[in-house]
Structure I
Amino acid sequence: MIITGNDTATVGKLKRFLHNHFRIKDLGNLKYFLEIEVAYSKQGIVISQRKYSLDILKDAGMIGAIPTKISMEQNQRLIPSKGELLKDPSPYRRLVGRLLYITITRLYIDFSIHVFSQFMQQPRKPLLDVAHRVLRYLKLTPGQGILFPSHGKLQLKGYCDTDWASCPTTRRSVTGFCVFLGGAPIS
């Protein structure tokens, strides 16, 4: 359980209440929780998934792969009927699921993972190749994460963009958005 707040007296009171009823142990400041690493500095709080990134690379057998600077080619069109079907789709599905979880701290690969998840029913070799490219991209900076600054304006900003009729199979539009709180991406 994570307990947080800006009133230390109230937080302490809640901890004592929980301890009296459930016998909890206070582990101090949050450092690691559900594969998310937390670091504190004067600039703010940084969350990352470095260990989880390396675990994904190891699990996929790509720890020795050459890193790449781009996660997915611009304007790359993945077509569900193009390429050889994977004989065993479970490694692809596992990889996409793990990559989906890493978007907690790597919001900018969210679109790529969204594309991969559309093809879970019958994944094909070209999709797996593009998913491996995302892994090679993560290998370049496994510890990169999100900084939640301790100073600055606590202002909510949102951005949105649409690519009209860009889906090659359905001709549907694709919309993306990004929401920032105090300069840190939250969605």
Structure II
Amino acid sequence: MAGLFLIAGLGNAEPGYAQTRHNAGFWFLDALLKETGVPLRLQPRLSARVCRTRLHGADCVLMKPDTFMNHSGQAVRAVMDYYGVEPARLLVAYDELDLPPGTARLKVGGGHGGHNGLRDVFRHLESTDFMRLRIGIGHPGHKDAVTGYVLSRPTADQLLAITQSIDAALAVLPELLAGRLEAATKTLHSRD
């Protein structure tokens, strides 16, 4: 695939939220940054922390919005505009209530499933045709408990399972960045 690729991890930028389930997208990006050894730098005019690097032979921009989750789209759009990235070359990683911890899924298009960060990305991009990495965090069992659940820390067992799913997602990135989304999806989805 030619051109620049953007990988955005969604989460809440405030330090108090760092270990909460809602920051699973940030955890994915942190694991990716550990592999690259390249630090993110705050770009205030983009409302994001950003770096540019080569990853598995692809020219990539990695980013975390420097906003609350509900305003993620503003930062994603600003980075896309600044670097000239098309929606088809965007991967957004985020926490997914409808998947159990230990499960990660790739998809293109579809709805936001009630995820406020993704909803804001939709609003700013005016497109849903981008790649998503859905990182399972499980569901508390009742919709009234969702806010408290996503803004709290996972149990040790859940954290281990989430970390393993992030590792599995990182393992298929070379395929995805080479334009083989179907192969990456098949490999990731067949692991559990």
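Derivation of every value follows stated rules applied to the coordinates shown; laboratory data play no part. Not measured: the values here are computed from a predicted model. Cβ atoms are built from the backbone, for glycine too; each structure is taken alone.
Things to note:
- Value 9.6, calculated as mean count of other Cβ atoms within 10 Å over residues 18-25, assigned to which of I, II: I
- Origin of the value 0.5, where distance in nm of label points 7 Å out along Cα→Cβ at positions 42 and 66 was derived from one of I, II: II
- Which of I, II yields 14.0 [mean count of other Cβ atoms within 10 Å over residues 122-129, calculated]: II
- Among I, II, which structure scores highest (criterion: percent of Cα pairs over 22 Å apart): I
- Identity of the structure behind 52, 33, 22 (criterion: Cα extents along the principal axes in Å, for residues 50-161 alone, calculated), options I, II: I
- Comparison of I, II by distance in nm of label points 7 Å out along Cα→Cβ at positions 82 and 170 - largest value held by: II
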